[in-house]
Structure 1
Amino acid sequence: MTAVEADRVGKRYRRTWALRDCTLAIPAGQVAALVGPNGAGKTTLLRVLAGLAVPSQGQVRVLGGSAPGSPAARDGVSYTDQQMPLYRTLRVRDILSAAEALNNRWDRDLALTRLDTLGIPLRRRAGKLSGGQQAQVALTLALARRPKLLLLDEPLASLDPLARQDVMGWLMTCVAEDGLSVVFSSHIVSELERVANYLVVLSAGQVQLAAPVDDLLKTHRALTGPADAADSLEEQIEVITMARAGRQAQALVRATDTPPGWSGRPVTMEELVLGYLKRPQARAVSGLAAVR
């Protein structure tokens, strides 16, 4: 089953396309990292998947075939972002009660245990909580719904490093215990690298890359070699990026072997992401084609 399917999806705001011809299929049970520069369309894509925005073209399905915003999708999909949409005048306990009344699937014990562990008082009004505490409450609400698909748009921006580490650990526990599917947008690629097993790169409103992380790492290499051999290298294999410094050249290539005359090593996910973002015309959408 797929957690997310998008077929040539576009979203236009007046004359501006925030998304254009986006096609991808993320299998269920994956933690998918969604990365790209500001304005790439990450938030728009997540809002479309959550049913909060209607695509201008194309079709979207979640959880094996449900339309975003449909009753089946509403029960199975949770979405939260860095805006932390809490009722600021309500006490935390009243927010929990409202969430329990509004959701068909609600795990009260999970919510109470999590907030107690964090030391967040139920009697305090949401607006009196720190930014980090508000983010923790919003994430707790999202996971207490026991979703099958969790959509996160920069949810950890207001948290300190220790709190971020704690949240990521808790999130991965939920993934392991419940088979949760996650699409996680963040600018901190090193943070996503520890948890993601699927990678989606957006550039200028289009899907540039969408494939399992392990497959991507196996089919790309970082090369170092003589600068005067750079042009001939580009004739042999697909070069994603090439940087020359004096007599040396460094390249990110799509290949499984190291060409003669070059030294090679495996790449990190961060190197992979930065390489593709530097060259938006390089694409490997919906899996990987054969490489040389």
Structure 2
Amino acid sequence: MPSLEIHAFSDDFRGDVARLLAERHSRERAAEPLLPEVEDYDAHVPDGVGVVATRGGEVVAYLIGAAVEDRAVIGLAGCAAVEPEVLRDLYARLAAGWPARHQVLVPANDAALIDPWFRLAFGCQFMLAVRETEPTTPLHFGGSIRPGTPDDLRAVAEFDRILWQLQSESPSFSGLDVAAEDFEAEWADTWDDPELFPLHAVAELDGRVVGHALLYRRPAGDLRVPPDNIDLAHAATLDEVRGQGVGLALTAHVLGWAHEHGFRSMTTDWRSVNLLSSRFWPRRGWRPTHLRLYRAIP
């Protein structure tokens, strides 16, 4: 077998890298048909510092990443391989100059591509997922669901604080500084752009806002977001009403609303170490499309 050679990525390799990416994405779409069709893979080859492996003059793997503040990021199109094991060699070459925190997005259904990263001490941190929208009937929980308004700001900020607090605790250990965040300021302009955020729904019970869900028009055009898609950007309920059907009712509401308004699919994401989210959303029909794997160097 010819020996492996590693080269710095350059435009000379762009066509071969695009070909490997196209083959990878074809496998992804076979596993999840809601992923977008792509015509020009060359346009998706990322900018950044990269390395390419060849064997006998044939490109067999590539890895392209970029250092962003305190971490190195390998994005949706950052790696592909016909010899996945070679990714470990490429990572060894590229990561020497990186900051101490590394993350990579990989297709959730490509076990051969995931395996080398686990053997490089990466673990699953985040899941990106999709499902079809569908007609729904209202689910009753003893309260009602209505459109959110700026008057709901304080309640909405509390939902975000609850989520941050949950993710700062065990077993997530996110490192988020809950006390330092101004949640009301972060959410104050939510209702200013209905094109970007076409639906904000709140659940009321006994005259009190106990849950909410926000839909976001996530830009299409990458390897993840299909056309006619809407994103479930945020959803939460108060701790004391959990298990009473509020989350189920909100989920049914946003799926039905999206279907009525012409959205074919709905994306969302969650931290895999968030015990509540990582159990709730798959049970509601969301299927992982990509994993964000993470490694922190001591």
Thinking only about distance in nm of label points 7 Å out along Cα→Cβ at positions 129 and 217, which of 1, 2 has the largest value?
1
Quick one: mean count of other Cβ atoms within 10 Å over residues 137-144 came out at 22.2 when computed from one of 1, 2, so which one is it?
1
Comparing distance in nm of label points 7 Å out along Cα→Cβ at positions 25 and 97 across structures 1, 2, the largest value goes to 1
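Taking distance in nm of label points 7 Å out along Cα→Cβ at positions 169 and 281 for each of 1, 2, which is largest?
Going through 1, 2 one by one, distance in nm of label points 7 Å out along Cα→Cβ at positions 169 and 281 peaks for structure 1.
Every number in this text was worked out from the coordinates using simple rules, so none of it is lab data. Predicted model, so just to flag it, every value in this text is computed and none were measured. Cβ atoms are built from the backbone, for glycine too; each structure is taken alone.
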